[in-house]
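Nothing in this text is a laboratory measurement; each read-out follows from the coordinates by a stated rule. In this text the structure is predicted, and so the values were computed from the model without any measurement. Cβ atoms are built from the backbone, for glycine too; each structure is taken alone.
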Structure P
Amino acid sequence: PSVAIVGTFPEDSHPKIIYPVALVAASKNPDAAAFLAFMRSAKEQPAFEKQGFTILK
């Protein structure tokens, strides 16, 4: 939409960035588990990889 990439850094110029995801046991959001399952699903993993994310197992 209104976000533009104005520059990038070479991959070897910094450590890999890790975006951890977890379900918090005290979560009161009923959609949290479903969202985590969605993100981990084999069907959706290619979409994340296409955007440059590496799926850790």
Structure Q
Amino acid sequence: MKNKKLSLVDVNNKKFDVKNKIQFINHIKTFHASGTSFHEEDGHIIKIDDKLRELIKCYE
């Protein structure tokens, strides 16, 4: 699924596409590797947890 668009839903239940998927995934792996935290991406606040980390594995 490397070429597939990465679409997420923010904390306000708004769907958006991640513009730079590789950079986003690398950031999550580096700075949000465990636990629950929040990340701002293009004006959207995203909850980072194990569920999201499992989802983005499909895009690596």
Starting from the value 73: which structure in P, Q was percent of Cα pairs over 13 Å apart calculated from?
P
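Looking at structures P, Q, which one was helix-only ellipticity at 222 nm (-39500 (n - 2.57) for each DSSP H run of 4 or more, over all residues; to 500) calculated from, given that it came out as -7000?
Details: P: -7000; Q: -9000.
This value belongs to structure P.
Compute mean count of other Cβ atoms within 10 Å over residues 9-16 for each of P, Q and report the one that scores greatest. Display every interim value, and only then the final one.
On the way: P: 6.8; Q: 11.0.
Once mean count of other Cβ atoms within 10 Å over residues 9-16 is tallied for P, Q, the winner is Q.
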